[in-house]
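Scrolling down, you'll hit the structures one after another.
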Structure P
């Protein structure tokens with residue numbers, strides 16, 4: 001970052017010094033149904049609470065008697081060096097949170113040299129994001145049940161220039177999210193009078209959405225039958241990738257994809273071993289941010305078991321419940337090589353629009369550098385040597 005950029009963020013952080021501050025402001029700017037979609041989870045949302053409490057319970061032991069140093073965040077992963085050990089997780093229906101959110105994520109990712117993962121069900125097509133973030137964009141795939149569509153999407157990702165494909169395996173069925181059901185945001189979505197009123201009372205969001213146009217599943221649009229109305233199109237998209245991802249299904253993707261292949265949604269050693277056997281280049285330990293199974297374990301509690309299963313060379317990425325540089329350090333101290341954040345960046349774009357993701361990156365980087373200094377770690381790669389309580 002330049003001194004001018006640092007000065008801008010230093011002024012901005014007088015109001016927004018943490019991700020929590022961005023969340024509070026995001027709630028003010030978003031209609032309730034949009035904020036609920038971003039913040040909510042499945043069931044009674046105990047998995048969300050478990051993610052948070054499991055991270056909060058991790059204590060790290062500082063080492064103070066070391067030579068003076070300036071912390072460095074550079075991290076190698078999947079064949080290249082990133083400016084920090086964290087990136088932006090895939091967010092479906094991102095345009096509902098804020099118009100062109102995926103584009104704003106992409107610009108920050110390219111400028112700051114961190115990965116951003118575009119969801120299959122984002123509201124910006126994959127080719128657009130590849131143009132905005134040619135060096136840093138990854139594409140997340142829900143494997144379609146139709147082999148022809150699967151081949152088509154993968155070929156489009158290759159042609160667009162993506163180097164990393166992230167296959168999500170933890171959505172055999174869409175999680176039952178009570179907030180979304182009550183708000184009419186189940187698939188297919190319902191535009192209710194209540195939602196219209198909520199939009200009208202949040203004019204900045206409403207006008208921005210009106211200017212950008214109603215969000216749509218742009219990457220999947222070519223595969224929706226022509227002449228299909230919105231309700232039928234939503235049903236079609238919902239059914240497109242339902243079902244479990246078997247090893248055979250994953251192997252088909254491995255055979256089609258020449259670049260890095262990462263599997264997202266790993267929560268046990270058997271699935272981790274299967275991903276390794278298929279020839280995947282990395283795994284993401286994730287419970288989908290508490291949005292799929294309310295009884296799912298928090299990722300930080302199982303990293304060490306999965307590390308023992310896959311060995312030291314397999315890159316392990318973690319997400320779910322991460323809100324700070326300290327959380328990133330906690331996950332890496334447990335053995336994660338890299339961390340993704342979804343809601344944190346969602347709050348940032350909802351709170352501050354286009355400049356939000358860049359400010360979230362600034363907050364997280366400054367927090368992580370501070371934590372490294374406190375612990376006596378020169379780099380994030382030193383974190384596994386820190387003692388845990």
Structure Q
């Protein structure tokens with residue numbers, strides 16, 4: 001049986017492929033698609049290579065595309081994949097890919113159907129909107145992560161529109177929230193345990209339904225006050241009250257399991273939320289530890305999302321960071337957490353050099369690991385023969 005995580009070059013974003021199933025009929029899930037240009041540079045060429053190696057005469061079936069959250073460095077490549085597939089699905093043409101399912105929590109669904117006119121007017125597009133074009137000073141002054149979520153509103157709309165054109169199932173098997181048409185991927189209800197098929201089981205850890213419903217309720221209450229007052233130019237306080245990263249509200253965190261092997265896909269979630277969710281699902285004892293085979297580290301190794309106790313309570317054979325130095329990711333503090341706490345296994349980094357003196361930071365980390373006497377191995381995408389695949393079962397050969 002195959003159970004493998006493939007890491008594609010995604011610059012400052014994430015683009016992952018989850019391979020699973022029988023070697024005679026392997027299956028594929030796409031997890032995020034990276035920022036602009038990653039679809040053409042990394043994702044599409046690899047999908048075409050897989051199709052060519054498996055059976056070039058048929059369409060490559062992709063069981064699911066999962067968008068962890070709405071930042072451009074995760075959703076853009078997925079938008080291009082869907083748009084490209086729509087373009088190929090024309091009379092007389094045979095599409096290269098068949099997309100079966102989509103998991104995505106769009107901004108519209110996260111906050112409900114009642115919106116500020118400025119945000120509601122964002123056109124569906126494969127590109128994120130410029131926040132300055134909204135003429136909404138409160139959003140312009142808000143945390144960059146809040147801006148990032150709102151800026152991709154049009155991308156989310158375009159993606160779900162293309163999914164409907166392609167008759168792709170969206171957010172199944174989840175159900176609409178109470179008193180809402182929104183169907184959201186969420187972690188704290190009975191639907192969060194998903195027997196995807198006979199081979200693969202998915203446990204959604206985050207986001208939590210209670211937090212999403214609370215956010216929707218507060219958004220609607222704030223907005224109604226503003227509209228009743230005749231002023232639609234003010235941003236609801238519910239947005240500005242979000243903590244330092246709204247991604248812990250919307251980011252999908254998922255534990256994939258096949259037989260006794262596990263892969264933790266964290267999007268840009270926060271480690272405190274992840275540990276709490278694992279405890280609530282009784283996958284880890286309160287204050288206890290858990291070992292998984294692979295952890296894709298949250299938010300490209302950002303110190304804003306990762307605390308040291310995460311590495312003390314969750315251990316793995318393989319750790320993955322997709323980052324190119326943008327926004328200082330991976331942060332020195334997180335690399336220090338790894339050097340101090342992870343004494344064995346393998347760390348996979350997509351880039352050895354990059355922006356904001358990434359090369360110097362990585363070299364200092366490597367020196368610290370060597371001096372500590374740790375047996376941790378560090379691998380870089382540039383040093384490996386492509387593709388960059390972590391095989392937990394039989395080797396992916398296509």
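From P, Q, which structure was relative contact order in percent (Cα under 8 Å, 6 or more apart) = 28 calculated on?
P
Which structure, out of P, Q, was helix-only ellipticity at 222 nm (-39500 (n - 2.57) for each DSSP H run of 4 or more, over all residues; to 500) derived from, given a value of -9500?
The read-out comes from structure Q.
Just so you know, all these numbers are worked out from the coordinates, no wet-lab data involved. It should be emphasised that the depicted structure is a prediction, and the values quoted were computed from it without experimental measurement.
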